Structure P
Amino acid sequence: MIKERKPITLYETEEIIENLKETEKIKELKSFIKKFAEGDSKKAKKLKEELTNMNVLKLKEKDIVKIVDVMPENAIELNKVVTEAGLDTDETNKILETIKNIK
């Protein structure tokens, strides 16, 4: 039963499925997550928290989750991740600096 719809990072997904019964689907999901979530879950949590606290009005929660999952390294990558946000140069630089400091 779905209680709430909320975007979550791959790292948060990994934590949730750790407590589930090991099935073939869970194994596939874990394999997928390991392939794409190369970073540290503690750093991912910290990055999500920092991006949320930046109060960039154009960034929605789903955008923050995408940024945490991808951890873009430059403005081009960031703008591909959050195409709908329309970030200005200052916002882009702040976000990239935050990612760089946490990586």
Structure Q
Amino acid sequence: MNLNELRPGMEDVNLRVRVLRLDEPRKVTTNSGITHVLVEGEVEDETGRMDLTVWNERIEQLEGVEAGSVVDLRNCFITSFRGVLSVNVGRDSEMVKAEERD
């Protein structure tokens, strides 16, 4: 699947993308009072660019990943916030540097 095929609400999405940017981890609190830690960034493939959000315990999968790394994203979900799409790596998702799998 390619980034230009993604729509809000999609689940179980598998992608191979290049990481363009990763921000420092930050805490956010939901309306229900639950605090999460997330890392935001940006990824691209041959069809375009999209925001990336890595949640909570999946942040540890970013070890060794930096701008320019190619990663496989498995079982991700797509959200839209203020009209901007984001690929989300959540509890049931996986992120692996592509070189490690090939």
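Each value in this text was obtained by applying a stated rule to the coordinates, not by laboratory testing. Note that the structure is predicted; figures quoted are calculated from it, not measured. Cβ atoms are built from the backbone, for glycine too; each structure is taken alone.
In terms of mean count of other Cβ atoms within 10 Å over residues 52-59, the structure with the greatest value among P, Q is Q. I have 14.7, 46 for Rg and Dmax of the Cα atoms in Å, calculated from one of the structures P, Q. Which structure is it? It traces back to P. Looking across P, Q, the calculation of helix-only ellipticity at 222 nm (-39500 (n - 2.57) for each DSSP H run of 4 or more, over all residues; to 500) that yields -19000 traces back to P. Quick check on the output: 1.5 is distance in nm of label points 7 Å out along Cα→Cβ at positions 28 and 76, derived from one of P, Q. Which one produced it? This figure was derived from Q.
Taking distance in nm of label points 7 Å out along Cα→Cβ at positions 12 and 92 as the measure, the highest value among P, Q is held by P. Comparing distance in nm of label points 7 Å out along Cα→Cβ at positions 44 and 68 across structures P, Q, the highest figure is found for Q. Here semi-axes √(5λ) of the Cα gyration tensor in Å, for residues 20-59 alone has been calculated and equals 24, 10, 8, so which of P, Q was it run on? Answer by label: Q.
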